[in-house]
Structure P
Amino acid sequence: MDWIERVGNLRQWTNNGVRAPHKPLLMLYALGRFQHGPDQALRYTDIERDLKELLRDYGPPRDTSPSYPFHHLTNDGVWEVRTADGGSSPGSGVGALRASGAEGRLVPGLRTALSAEPDLLGRLAHVLLDTHFPPSLHTDIAAAVGLDLESADGAVRTEVTARDRRRAAELRRQVLVAYEYRCAFCGFDGAIGRVPVGLEAAHVRWWAFRGADDLANALCLCSLHHKLFDRGVLGLDGGRRIVVSQEFVGRGAAARSQVLDLVDRSLIGPQHGSDPVAAENVAWHTEQVFRGKARMAQVAQEA
C-alpha cells in the first residue's frame with residue numbers, strides 16, 4: 001500500500017480554488033495523537049473542540065462543523081469510525097456522532113505501517129503540510145495538532161526537488177528586485193553586509209492552490225508580515241491598499257505600529273515596469289485566507 005500517495009490524494013470538495021483543508025487537518029491531528037499514543041481511539045466528543053479550533057484557526061474564513069471530516073475521511077481508506085455498539089459511522093450529523101459514542105482512528109493497515117516504518121509519520125505530515133498550507137504556517141500547525149516534527153524528521157523528509165529549490169530561489173530574486181529589497185507593507189530593508197535578512201517572497205494565492213510563481217502573484221514581505229498575511233490578519237483591497245482584520249487584537253505599541261497602523265496604507269512598490277499583484281489573486285486571498293471583516297481607517301478628528 002502506498003500510504004504517501006493515498007494521503008497526498010485525499011478527496012476534497014473543490015470549486016475554483018476554494019480551500020477545503022478539513023480532512024488534512026484531521027489527518028495531521030490523528031498523526032499527532034498517534035505519535036503520542038498509537039493505540040488510542042479518538043472519541044468524537046473528546047476531540048470535537050480541538051477540531052473546531054483547528055478549522056477556525058487554519059481553515060478557510062467560513063464556519064464548518066468538525067463532524068464533516070470526522071465522518072467523510074472514512075471514504076479515503078485512511079480513517080475508520082466505530083460507534084459504541086460496534087457499528088460504522090452514523091454519518092456527519094453532530095448529534096448522531098455524539099449520541100453514538102463514535103470513535104475514529106487511523107485504519108489498521110496504516111497504523112501497522114507507521115509502527116513498522118519510523119520515517120513514515122514525518123513523510124505523511126510533510127505531504128499534508130506541503131500540499132495544503134504555505135511554509136510559513138507549517139510549524140504553527142504542527143504545534144497546534146501536537147506533532148513533534150523534529151522527532152519525526154529524524155528520518156526521511158519528503159524530498160524537495162532541485163527544480164523546486166531553483167523555482168523558489170528565482171522567485172525570491174525577482175521579488176527582491178521588484179520591491180527594491182523592502183517589505184511592501186512596512187518598508188523593512190534589513191541586511192547583513194550585502195545579504196538581505198528577514199525578507200521573503202510571499203505568494204498571494206498559495207502555491208498549493210495553483211498560485212503562480214510570478215510577480216503578479218507575489219509580494220516582498222518581512223518575516224512578520226508574511227506570517228500575518230498567510231494567517232489572514234493582513235490582506236489587500238481592490239485598490240491594493242492594506243487591510244487589517246477586525247479579529248486581530250493587539251494592545252501594545254508594537255502591535256499598533258506594526259499592524260494596526262497599516263490600515264489603508266498603500267503598498268510600497270513594485271518599482272515601475274514590474275508587474276503589480278493581479279486583482280484575481282488579491283480576490284482569492286480575500287475570499288480564502290483573510291479573516292472576517294476589515295477594520296475601518298481612523299479619521300483624525302478636527303480640532
Structure Q
Amino acid sequence: MSEFVTFTNEFGQTIQMSREDYQKKVIPNYLDKYWDEKEKLRDFAMGLVRDQFTEQAAVAADRLLELYGPIESALIFRAVVHMQAREFDKAKAMLIDCLERFPTSGTACTNLAKIYAFQGEEAKAFETLEAGLFKDPNQENGLNMYVESFLQFSKRDELKQRLEALAAKEGAWMPQLHMARLFLTEGNLLKAMQWYRQAIERAKGKDEVVMTVTGELGQAGYVYQLIQICEEYWSPTFPFPYAGFNYANALLATDQKEKAIAVLREMQQHLPDKYKPMVDHFLARVPGAQETEAAMREQAQAQTVPRQEESNKKSWWKFWQ
C-alpha cells in the first residue's frame with residue numbers, strides 16, 4: 001500500500017498527499033460535503049475502497065444504503081466493504097439477503113464465491129461463481145476468476161466448453177473475448193478472430209471492446225489483423241482515442257504513415273477537448289510526421305485549385321448558355 005494518495009480536487013487539480021493527511025483533512029470534508037448527494041458520495045466511496053480507507057468507506061456505505069434503500073448495488077457495495085474489513089460473516093449475510101431480493105444478481109454470486117473460497121469451501125465457491133456467470137455472463141471479475149480456475153489445472157478444453165455455453169447466453173459478449181484469448185495464445189489466429197468479431201458485434205459499448213481487441217492484437221504482433229478489425233468496426237467518433245492510437249500504430253508498422261496521420265486527424269475532430277492534444281503528442285513522437293503532413297496539405301491544396309478552376313469554367317459556360 002502506498003504511503004501517498006493521488007486525487008483530483010474540486011477545481012480539477014491533481015494532488016498527492018500522505019495517507020495520514022488525506023484521512024484527517026480531506027475525507028471528513030468530502031463525506032460532509034457529499035452526505036446528501038448520493039451519486040457523488042457513491043463515487044467518493046468507491047475511491048475510499050480502492051485506496052483502502054476501510055473505516056471511512058464503511059461510513060459512506062451505510063449512508064448510501066440510507067439514501068438509496070436496499071437496492072442491489074448498495075447492498076453489494078456494503079458487502080464488499082465488509083469483505084475488505086475481513087468481516088466475512090456480515091458480508092455473507094448481506095450477499096445472501098441481496099440474492100433473496102435480487103435472484104438474478106450475478107455480481108452478488110461472484111462476491112459470495114470469493115467468501116466461500118477464502119473459507120476453504122472450494123466446491124461451493126466454484127458452484128456459486130458459475131451460477132453467477134450464467135445469471136450475468138459479462139462480469140469481468142467473475143470471468144477472470146472462472147478462467148483462472150481452469151487454467152491452473154490445464155483444463156483448456158473443458159474451459160472452452162464452459163465458455164461456449166456462457167457465450168450462448170442472450171447478451172453475452174465477454175465469454176467470446178476470453179475464447180478469443182485462448183485461441184490467440186494457442187496460435188489459432190483464425191478462431192481467435194472469429195471470436196473477437198463475435199465479442200465486438202454482440203457488445204453494446206463497441207468502442208471499449210474494439211479498444212481491448214486492438215490492444216491485444218497489437219501486443220501479440222498481429223498488426224494486419226488489427227487493421228482489419230479497425231476497418232470493420234472502428235469509428236473516428238469513438239469517445240476515447242485509444243483504439244484510434246492502436247490503429248495508427250498498426251498503420252505505421254505497415255508503412256502507411258499518410259493513412260495513419262489521416263486517421264488521427266479525422267479522429268481528433270470528434271474527440272472531447274481534453275483528448276485532442278493527445279493526438280498532437282502522438283504525432284510529435286512519429287519520425288517525419290510533420291514533413292509528411294505538410295506534404296499531404298500541399299498535395300490537397302494543389303488538387304483543390306484545378307477543381308475550383310473547373311467549377312468556374314462550368315459556371316461561366318452555364319451563364320452564357
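Among candidates P, Q, the computation of Cα extents along the principal axes in Å, for residues 32-95 alone that gave 35, 28, 22 used structure P.
Among candidates P, Q, the computation of helix-only ellipticity at 222 nm (-39500 (n - 2.57) for each DSSP H run of 4 or more, over all residues; to 500) that gave -23000 used structure Q.
Assign the value 16, calculated as relative contact order in percent (Cα under 8 Å, 6 or more apart), to the correct structure from P, Q. The read-out was computed on structure P. Between P, Q, which one scores greatest on mean count of other Cβ atoms within 10 Å over residues 176-183? Going through P, Q one by one, mean count of other Cβ atoms within 10 Å over residues 176-183 peaks for structure Q. Of structures P, Q, which gives 23.7 when Kirkwood radius over Cα pairs in Å is computed from the coordinates? This figure was derived from Q.
Values in this text are rule-based calculations from the coordinates and carry no lab data. Remember, predicted model here, so these are calculated numbers, not experimental data. Cβ atoms are built from the backbone, for glycine too; each structure is taken alone.
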